[in-house]
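Below, each structure is written out as structure tokens.
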Structure P
Amino acid sequence: ITVGGTGKTPLVAWLSNYFSERDVMIAVLTRGYKIDKSDFADEPVLLAKLCPKAKIVISPDRFEGAQKAIAEFGAKLLIMDDGFQHRRLARDVNIVTIDATNPFGCEKLLPAGFLREPVNSLKRADAVVVTHSNQVSQEKIQEIKARISGINPNILFATAVHKPCCAKLIKDETVSLAQLAKKKLYAFCGIGNPDAFFKTLDELALNIVGTRVYNDHHGYTALDIETIASEAKYKQAEMIITTQKDWLKTALLCMEKFDIPIAFLAVGLEFADGQQEITTLIDKAIKII
């Protein structure tokens, strides 16, 4: 119910992999952000990387996308990325991600705050996954649960963390977290919740010598690339680190601009608790198919 950075895409990837293991033909429906003349859209590209067995269907009209997924790909299960506000297409299960570090968008609707719709809209949700749960206290988690339970007493809860496993360079070369900790790093990102990314780097005790933040879904320009590269070099960084989404938009398109290796921090959604409740809900959906 808030803009950017809640962990929707990692959850979509987790759900896609869960269903793939059960041999269900999956299609992920996405609007496609920042599609320009080069036909590059960051989230569909990322989804294709994270959900290798799913068909990624890009359409601003989710209903048309759903029809295409069924007619052309024979999809038996449709997962909508960022679809809670899209009521035209009926769902069997509504799962909402809420960022523990800013759960209710400063309590104000856009543009004054970060809420897409009132918090009471959680009445429509079947389950909530509170992400970045390791970045706040347990007391805060309980406060979030109490607030949501007051709105929807029957809602299911789970908590999850974004767990880093390594850094990856071009051609899928892997850098371990131990190796990463020995390097001077320059970090940048253009995501909905940059603080969560930088806090993750801090929790890994990495040596960050410089940072730069861009808006969510930022379309990187040649000047941006030159700025990142020159600042990293000035700070004597040995490697540039970013998110996978930002890496796809910079490293793969502008490798020649970087004299310094650029890597993304590979992270995955990992449930801290409530996974059984979520999987039970999912299993019920499978039986509907």
Structure Q
Amino acid sequence: MSTVISTSTRVPGTYVGFDFSRAGRALAADSQSVVILGQRLAGTVAALTPTDVFSGDEAAQYFGRGSQVHRMAVRAIDANSNIQLSVCALDDDPAGVAATGSVVLSGTASGTGQVRLQVAGTTVAIAVSTGDKAEDLTPRLAAAFGDFPDLPVTAAAEDVVTGKDASGNDVTAPGVVLTARNKGACGNQVGLTLTLTAEGLTGTLSPLAGGQGDPDIAPALAAIFSAGHTLIVTPYSTDEALRTLAAHLDNVSGPTEQRAAFGVLGWRDSLATGITLTGNANAERLTVGWHNHSVLPDGELAAVYAA
């Protein structure tokens, strides 16, 4: 027992000492388990089913290749190959709307080069030869997306409305229409960059927009309540989602359950708007990874940050 407390003391009281002779001599363990929440596509694992994931290929099989949770799992595993990772997937909101964007090329190439479209950090490119016309390059660019099944968007060669004529009718041009695989605001966050290196060609890029209707995370939180995860990763950076997650964390980490847990989010917009968002939530168990103007959606930023 402690040598600080004398065994011969006659003063009444309660004394506490520590016996260090049986103390552990190994390094302290930092065991953390991570669970990712997010949207699935067609896969072998049903929604609201917490599932351990050990590779990106497993995530693709379980939740659909290119789905939100597949890409989040890949980001987390790439950041930390030893991560203890689970996924609890959600279906798209039935009333959700998928974000769309487009690329319209014009002109005729007067030299060689490339058309490069970067999507969430991955570059889809086609070669350009002298004399290639924009209308011929457009379907080739759309077809090139077939080599990248993990992208969060699909691509199709379609006519794109570029404006109105004098009579108020739509003016269209051949283009590549991009559609987010998952419905909801997550598609609006996918960064796009268009680069043209062949002389004579010009292009117009319309960012992904119009995605609406994120699913409610409350059923997923209920499904993992007893699992004991220490980090809960969510792609939804909204006031409602933060309040729901904060309430869950207070329940599992409060005096009754006493299981420490933290919520992890990503934020790609300005610091000022991020401060406003977190200030509205005012939750001590939430932490946000901020990367201004990132090409990655909030969910993928959160997965990297948590790992």
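Just a few scattered comments:
- In this comparison of P, Q, the computed figure 0.10 for FRET efficiency 1/(1 + (r/R0)^6) of positions 50 and 138 (r between Cβ atoms, R0 = 30 Å, to 0.05) is attributed to Q.
- Computed 1.81 for Cα Rg over 2.2 N^0.38 Å, for residues 90-129 alone - originating structure among P, Q: Q
- Ranked by FRET efficiency 1/(1 + (r/R0)^6) of positions 58 and 154 (r between Cβ atoms, R0 = 25 Å, to 0.05), structures P, Q are topped by Q, which has the highest value.
- Of the structures P, Q, the one that 0.2 was derived from, the read-out being distance in nm of label points 7 Å out along Cα→Cβ at positions 98 and 122: P
- Answer label among P, Q for the case where helix-only ellipticity at 222 nm (-39500 (n - 2.57) for each DSSP H run of 4 or more, over all residues; to 500), calculated from the coordinates, equals -10000: P
- At a computed 3.1 (distance in nm of label points 7 Å out along Cα→Cβ at positions 18 and 202), which of P, Q: P
- Entry that produces 6, 23, 26, 18, 12, 7, 3, 2, 1, 1, 0 once P(r) over Cα pairs in 10 Å bins from 0, in percent is calculated, selected from P, Q: Q
- Computed 3, 12, 17, 16, 13, 8, 8, 11, 9, 2 for P(r) over Cα pairs in 5 Å bins from 0, in percent, for residues 114-185 alone - originating structure among P, Q: P
- Top of P, Q by FRET efficiency 1/(1 + (r/R0)^6) of positions 66 and 194 (r between Cβ atoms, R0 = 30 Å, to 0.05), largest first: Q
Here, each number is a calculation from the coordinates, and none is a lab measurement. Note that the coordinates shown come from a computational prediction; the quantities given were computed from them, not determined experimentally. Cβ atoms are built from the backbone, for glycine too; each structure is taken alone.
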